[in-house]
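Multiple structures are listed underneath, in structure tokens.
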Structure 1
């Protein structure tokens with residue numbers, strides 16, 4: 001597998017996981033809850049519980065620099 005093919009395969013896997021998380025949130029939350037999650041502190045709090053404070057900070061820092069996802 002070439003480096004380019006490996007990169008594309010990794011991006012497709014990453015995109016699939018992103019879409020799965022988005023689908024789960026949309027199925028479980030109302031539009032009002034999603035808005036509160038996005039604009040409030042709830043998403044940040046959830047990230048810290050899931051990843052730990054340092055992991056959440058790293059995830060946010062990394063994603064803000066290297067974000068290249070699109071919603072399908």
Structure 2
């Protein structure tokens with residue numbers, strides 16, 4: 001049995017994290033689901049490239065005004 005994650009599993013897991021368009025009402029749900037996503041799939045090695053890819057998948061779920069705010073603060 002392999003511990004590698006298939007593309008189908010990753011695709012299904014990505015659906016855990018909702019798109020976030022801003023607003024305090026949805027922020028807690030977004031953060032909670034993003035944390036669940038990371039805990040489900042992250043690798044133990046903190047320098048693992050896969051962990052960075054997971055993080056960028058979460059960031060890609062931030063949309064609209066929330067995305068613009070994130071870009072402007074960098």
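Here helix-only ellipticity at 222 nm (-39500 (n - 2.57) for each DSSP H run of 4 or more, over all residues; to 500) was calculated and came to -19500; which of the structures 1, 2 was it taken from? Derived from 2, not from the others.
Each of 1, 2 could give FRET efficiency 1/(1 + (r/R0)^6) of positions 16 and 56 (r between Cβ atoms, R0 = 25 Å, to 0.05), but the derived value 0.95 comes from 2. Which structure, out of 1, 2, was P(r) over Cα pairs in 5 Å bins from 0, in percent derived from, given a value of 3, 14, 15, 24, 23, 11, 5, 3, 1? Value 3, 14, 15, 24, 23, 11, 5, 3, 1 for P(r) over Cα pairs in 5 Å bins from 0, in percent corresponds to 1 out of 1, 2. With distance in nm of label points 7 Å out along Cα→Cβ at positions 8 and 24 coming out at 4.3, pick the structure among 1, 2 it was computed from. Attributed to the structure labelled 2.
Laboratory data are not the source of any read-out in this text; all were calculated from the coordinates shown. What you are looking at is a predicted structure, and each value in this text was computed from that prediction instead of being measured. Cβ atoms are built from the backbone, for glycine too; each structure is taken alone.
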